[in-house]
Structure 1
Amino acid sequence: MRALLHRNVLTTGLDASLALISFPAALYLRLSMRAFSLLEAYIWPASLSFALLMSVMFLSARSYRRIWRYTSLADLISLVKIGTFGLMLFYIGLFQFTRLEDFPRSVILIHWMMFTAMLVSVRLAARLMSDRALLKKPQLLAINRTPVVLIGAGSQAEMFIRSAQQHSAFPYEPVAIIDDEPRALGSEIRHVRIYGPLSDCTKVIEKFARQGVDVARLILCDDGLSAQQKQSLLDVASAHKILLSRLPRLSDLGSDGLRVSIQNVAVEDILGRSQAALDEDAIDAMIRGKRVLITGAGGSIGSELVRQIAQHHPASILCFELSEYLLYEISQELSADYPEVIHRSVIGDVRDHDQLARVMAEYKPEMVFHAAALKHVPMAEHNASQAVLTNALGTSNVAACCRAVGVATLVQISTDKAVNPTSLMGATKRLGEMIAQAHAQEASCSTRMVTVRFGNVLGSNGSVVPLFQRQIARGGPVTVTHPDMTRYLMTIGEAVGLVLQAAVLAHENTKERAPIFVLEMGAPVKILDLAVQMIRLAGRTPYSDIAIEFTGIRPGEKLYEELFYDAENLQPTTHRSIRKAAARLVELSELEGMVARLIAYAKTGEDAPLRALLMQIVPEYTPETTTDYSLGSAA
């Protein structure tokens, strides 16, 4: 505290001294020694008055708080504004007392230029003294550093280079920048030359290799690069067996600039899917001030629903989750990231109707998002009873309890595997869609029951991306079921954002009680291509460094997925990434008896009659006897 006070006094005193001498100095430049005789009556009182005035203004603006060695352009602009305003007040006051007789008007301009130059100069001098290492041209490669090439000649690249030059312990040495901007070519940022265009990346790497510098990473410093450009850079990185990385976010940077954690480029950056724009205002209007309940709140989709809903200021969030650990994790995250949001965590099972009814009666949610489900196709295939109890009975319980307590909107998460299902999981999810729609058709139902159907999400629990990551980390092999297997892929964040957008569409159209919305998933992606990309992103060579083995299609799996039935006659909505399906409807009275029998079979573990009855309830369900596609290792 004492050192801080000393610094503040010193800073204010120096600025006051500059103000004190600036007025007579300006007069001297204009009139030389005649100024002191011509204006003898008030030159020194005026100088002292100006110094006092500027001291008050600097103190009021708290400019002394700015550390000079970190002076920025914004600081200098602020300083010039304060100085200009102070000069205006000074000369207005001086005119009142002296009428500026015998006073050359050009002195005002000279005084302004001199005073602002003094203020700026002392701060720039302090900044240059602090950054004196930057004034020296660095050697081509510092010892014990990893040579890297930066992609993009913008502010992020400048920040990275500055950190490298200021800190001797910085782990990376930027040796070149590559950019597509023709005007930047041949220029330098802090002595690091800019090459280009991006298509010359290979030439730049080879140029440094001839000088004995083996580039180890390409680091993306431009957030505006397209997926095609990133793909081209990945091709170059793979050809030279180097890593393609991205510059860390500001939160990844340590306070001393040394703890830089360069991040690998994510596979979703390469897949080329652009994020859909959302109507954030409409989503906020729908959620703000509402009591929201989320089932399966600890899962991949459920936890992301919690995060995105918390951003829109709900009255409260109730997280309903069977896994104690997952519930603890999302509860801790809510407390840390959204402390203003009231939330409650309940360990519960959607299959327990009585508990669910008690919780809803007490909590009285206005919106329910039903994300709890068994989603893993082979696991559900081998645990048919549990899949039926969770996906069918659980959905039936949620829909019935929503009706009982008068929930305004139920949004349930469905899957592309519910379309022409060949898996038991897909069939139970299609049955869940039917159950929600049947409840919503009842005259006594005041709840809108919205279904949102989409494909696979990247990085979700049990998905292929984490599996491939673990296999690559172990050195392989990476296992792919079939070389022609394709899937629709979307990031978790985008999927959940579009779920909320679909809920808005249902919220705005109160006439439809149970719409099924289908998300636009783009082009399907070959799982083999995904595996190859992930191996290359890890800096390894597919089939050489990391083997790829084909294990055969598993029970219930299809080579490709569908997002809608041909008869559903998809219709566009007001959002380009969401379409509406005209699904086949079933009366609740027709469905209830068969679902009750199905659940009875599930509770007693009678697998054969359960599957037979499920095929009757969901006639689109055609389980296949899976052919052995064990093809061995890829060539």
Structure 2
Amino acid sequence: MQKKVIKKGRIYWPGKEIKKNAWVNSDKIYSKADKNPIKFWEDCAKELEWKIKWKKSYKEKIPFFKWFIGGKINICYNAIDRHLKNKSDKTALIWIPEPVNEKPIKITYKELHKQVCKTANLLKKFKVKKGDVVSIYLPMIPEVVIFMLACARIGAIHSVVFSAFSSDALKTRIKDNKAKLLITADGYYRKDKQEDLKKKIREAIKKTSIKNTIFVKRFDKRAKLNKKEFWYDEELKQVKEECLAKAFDSETPLFLLYTSGTTGKPKGIVHETGGYAVQAYKSTQLNFNIHDDDVMWCTADVGWVTGHTYMCYGPLLNGSTSIIYEGMINFPNPGRCWKIVQEHKVSVFYTAPTAIRMFKLWGEKWPEKYNLKSLKILGTVGEPIDYSTWEWYFKHIGHKKCPVIDTWWQTETGATLINSLPGIGPFIPSVSGKSFPGTKHTIMNEQGKLIKKGEGYLVQLSPFAPGMLRTIWKNKKAYKEKYWIFNNKLKQFYITGDAAEIDKKGYIRILGRTDDVMKVAGHRISTAEMEDAIINHKSISEAAVVSKPDKIKGEVPIAFVKSNQKINENEIIKLVVDKIGPIARPSEIYFVNDLPKTRSGKIMRRVLKTLLKNEELGELSTLVNPESVEEIKNAINSKKI
């Protein structure tokens, strides 16, 4: 029998069967795209439908750049309407509710088109127009995709907020973008329990720009609403079914997505329409080898960019089928994921290393209960994946026949930018691969020089990928300072904030963050945002949050707190959960008399990380209070006993 994946030493390569079915199977695509990256993206853009073709492909005046200038396009039209002629009865979305007694719902492209058009008309009824921000605070239900597409259809900007975030986190984002309408639900299911959203929402919108709230009904009982709250299903009955998808300028903002930064305030990342559509479309096609009969399951919540690009836009732009699952991956047991794969013949499975480590912990007995032969491509996202986790995924989920595509990208990049392509390879455990065709990444050392081999700061070179962020919402200054390096007049780089190493063949291994942002279960959490939440306690004068490696989540947050009186740990945990959400819950809390600082007053988080790892501290002469180090070391050791 022909092998689908061939192992040579510690490296894996696609077999003849995979290469035969792949969209691209020759590494010539890289050299061709390198010679003329702008033409590469032009050719990709021609595969979508444009109302008006662009006059100029690319223009830059760093830190700003534009793609497909003068071109007009509607991403919703390309995701739905253009498939209606040949795929109207094809399933676009499969929604799987968490409760096992509820049946999955399949939505065809024709049905999705009707629902999106009606929803777009509903937005118009609520006075939403081009350029207005619509805040979407929905769980993983079909309506989250429907509202995103409805916004795109009429030129409104959607701002999706993770539904497990706190009311404070939602309020912060609404205050920043001045959204006039909030789309939400009465709740959702988690481990068979009803999570009520109404109280959180009503608290979040107080003293904000929100004029009205639309509720999607998820529970059987219809709750009482106030005069500025409306039921989605009832309002939908009052609007027409037809809504023209108007074409917009390529650089028209499509969505805002907030990401943690090194300040306490999340940043509103702005993605434009045309470039994002092209990159979402092509990266989905090439990375996951999407064909007409494929079913893609990206397990990420839509509140993160992964859900935007590879649960919503990417699969639909390719005319394929996308799965939306409402609940926990281990409910009612750790076999739930594999049951879904078997029942819906999932061919592409895209998840985070944190989830894979959980699967590994639960044991291979669970995937062995189910038929996973439909799987063709496995993907990982959100954080670097270690060798043993990669091998387990390849062996026990892919049965040694599926390429594992280890993707690197960010909220800011909009789509994947570094990985191996399934028809080309190689697939190297713990190594992401090469830059996606048409893009170029390299390493910059401490002296600001580009190096062809070794470790340093991961940077992206011009021309910049079309799906990249264009700015930070209402803050061009922060955008310039955070993401761009001007290294003399000739060198201008996008700085990713990640450390990486590159070998002589151009293969890139991601080493982790270089700034004060941690990756907890694949989710970016700002240490500054956590510290800001903790210091809200009246008895706490200072706080420092750092990350610590974790076998399951990759990293977990650890808090060091300076207080003038005794505090219960649960008070601090509640502050963080209320301000940010459960994902940011500190794994450990240490109460200290002082934090290690430099003479300028900067807290030395490097020292705290080193103490947690029980490694050699190195030079401490810059500290103004070196005695604090021994005290913290004793606190850590006493907690371990």
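Bear in mind these aren't lab numbers, they're just calculated from the coordinates by the rules spelled out. Because the structure is a prediction, the values reported are computed rather than measured. Cβ atoms are built from the backbone, for glycine too; each structure is taken alone.
Using the calculated result -15000 for helix-only ellipticity at 222 nm (-39500 (n - 2.57) for each DSSP H run of 4 or more, over all residues; to 500), pick out the matching structure from 1, 2.
Source structure: 1.
Given -0.52, -0.89, -1.09 as the derived value for log10 I(q)/I(0) by the Debye sum over Cα atoms at q = 0.06, 0.09, 0.11 Å⁻¹, which of the supplied structures 1, 2 does it correspond to?
This value belongs to structure 1.
Kindly point out which one of 1, 2 the value 13 was derived from, the read-out being relative contact order in percent (Cα under 8 Å, 6 or more apart).
2
Upon calculation of mean count of other Cβ atoms within 10 Å over residues 54-61 from the atomic coordinates, which of the structures 1, 2 produces 13.9?
Structure 2 accounts for this read-out.
Consider the structures 1, 2: one of them gives 2.3 for distance in nm of label points 7 Å out along Cα→Cβ at positions 78 and 190 as calculated from the coordinates. Say which.
Traced to structure 1.
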